[in-house]
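K.L.:
Presented below are the structures under discussion, each in the form of structure tokens.
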Structure 1
Amino acid sequence: MNSKYLYLTVDFLSFIFPFLFSFYPKAPFYKKWKYLFVSISITLIVFILWDILFTRLGIWGFNPDYITGIYFVNLPLEEVLFFICIPYACMFTYEALNYLILKDYLLPYHKIISSILIFILLILGLLNIFKAYTGTTFILLAFLLLFLVRRSKPTYMGRFYLSFLVIILPFLVVNGILTGSFIENEVVWYNDQANLGMRIGTIPVEDVFYGLLMLLLNISIFEKLKTNDISKRKSIKTSRHLL
């Protein structure tokens, strides 16, 4: 395989199997695309703007040996596709686990987990506020969790945490490839002055929380849209019944 197609291949393989299984008759994920594509689109805008800025600042960048050379502003096409393919795969996994595991095992503990994460992330984020990747990722994730816990009060957080525990392994494999674990050089390079310098293999530890933030933003929008739609349909059904 031509090395210039490596990142594109990672995107494709991450997406194709969840996409094909989306049509499984007993759990047709494709029927939820109307919520999914809105959540992915909103998250895409946020993360693309973040990515453009950090690439310009030299906080991270891309190895031309592993990309096709097609760019959107200063981002490779493959990087833009990453924010579509990876969320799709993660959201499919989240919904598949909800179908396969009926009991929400982490429901009694999700507030404790969120509270601990908020505390640790805020402390580390503020202590490393001048390390752009660390400070931005940790503080944004802490505030999103804080908003959800205090204002939104979601019922899906237990299932979210369980799904992330499952997703973390393939996530580390994908990020491992992109950061050079299994290839000669990295696809995505990082300026260690902007992060803690701590790595899981070749993966900056911040990437785990970056992934957590991306998935949580997707799921929170997805679940909000789904809940609103169900409520609307129930309201319409009730009105018709009264008539």
Structure 2
Amino acid sequence: MASVNLVYNTLKDLANKEQRGFITPAVFDNFAQLAQLNVFKNILDKVQKGKALRARGVDGARHQSVVTQAQTDLSALSKTSVLSQADGVFAKPEDMAYLIGLTTNGSVILGQSTRTPIEILYDEDKIDYILKSDLMAPTEAHPIGLISEEIEVFPSSIKKVRATYYKYPQGRSALTGARTASVPTFGYTTASGVEIYNPTTSVDFELPDHYVPELVSEIAKLVGINLRDSDVFAYAQAEQQTRK
């Protein structure tokens, strides 16, 4: 995962190099999570744009595929939750950012799944049309889910579903790498007025380390510092090699 120490020091060094002011840990911490969410949104956008390219047959193959690369980067944020119906609807998990898929809550027996995929729709008008149709009306064998502020599944006899989704990124312990509920934080101690990185109290980003340049650029923009993207990428790559 992207090191908060690397991102902070790259940003601080670049700002000093460009005479753009001094970035304090407090300022960095104020913008770190927002920057991560912005980069996360950009990755989700790549998935959508990549799917459009794939539909036109112009997405790259294997490792060159925009969709494959973005989905690989997001894989650590994939999560599955079992949701129960209440008052006719299913509440979305609080940490859900993007719904990947929905199935009934079956099981896997001898390698065979009894779960039924649920077709996902976002258009209420289309749902109304389907529900009124004798030929297209949903059944337990062919259920449909309407996604809005909540999740509504038809037919209503389905009381539990399994939602697979990408959760919002938060942080990883800089010391152990374990997932935490905390947001990215540059922890430090002070010696002779100098801030010294402290991994024990630091929280790394929950995005892959090759997003360090994007995180640096995004925080710089949020702070109001204009840095050339080419310089950011070159400097961040050099820093990554130096700190390995």
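K.L.:
One of 1, 2 was used to calculate mean count of other Cβ atoms within 10 Å over residues 85-92, giving 14.2; which?
P.N.:
Source structure for this number: 2.
K.L.:
Okay, moving on. When distance in nm of label points 7 Å out along Cα→Cβ at positions 189 and 213 is computed for each of 1, 2, which one produces 2.3?
P.N.:
1
K.L.:
If you rank structures 1, 2 by mean projected area of the Cα convex hull in nm², which sits at the top with the largest value?
P.N.:
Details: 1: 15.3; 2: 17.9.
Comparing 1, 2 by mean projected area of the Cα convex hull in nm², the maximum is at 2.
K.L.:
Out of 1, 2, which has the highest value for relative contact order in percent (Cα under 8 Å, 6 or more apart)? Each step should come with its number before you reach the end.
P.N.:
Values: 1: 25; 2: 29.
The structure with the largest value is 2.
K.L.:
Given that helix-only ellipticity at 222 nm (-39500 (n - 2.57) for each DSSP H run of 4 or more, over all residues; to 500), derived from a single structure, equals -22500, which label among 1, 2 identifies that structure?
P.N.:
Working: 1: -22500; 2: -12000.
Corresponding structure: 1.
K.L.:
Hey, FRET efficiency 1/(1 + (r/R0)^6) of positions 133 and 205 (r between Cβ atoms, R0 = 25 Å, to 0.05) derived from one of 1, 2 reads 1.00; which structure?
P.N.:
Numbers: 1: 1.00; 2: 0.00.
Attributed to the structure labelled 1.
K.L.:
Of the structures 1, 2, report the one carrying the highest value of mean count of other Cβ atoms within 10 Å over residues 125-132.
P.N.:
Details: 1: 16.0; 2: 12.8.
Structure 1 comes out on top.
K.L.:
Given a value of 0.65 for FRET efficiency 1/(1 + (r/R0)^6) of positions 93 and 173 (r between Cβ atoms, R0 = 25 Å, to 0.05), point me to the structure among 1, 2 it was derived from. Walk me through the numbers on the way to the answer.
P.N.:
Numbers: 1: 1.00; 2: 0.65.
Comparing all candidates, it corresponds to 2.
K.L.:
Another question, if that's okay. Suppose you compute FRET efficiency 1/(1 + (r/R0)^6) of positions 117 and 221 (r between Cβ atoms, R0 = 35 Å, to 0.05) for every structure in 1, 2: which one lands on 0.30? Could you put the intermediate results ahead of the total?
P.N.:
Working: 1: 0.95; 2: 0.30.
Attributed to the structure labelled 2.
Values in this text are rule-based calculations from the coordinates and carry no lab data. If you're wondering where the values come from, they're calculated on a predicted model, not measured in any experiment. Cβ atoms are built from the backbone, for glycine too; each structure is taken alone.
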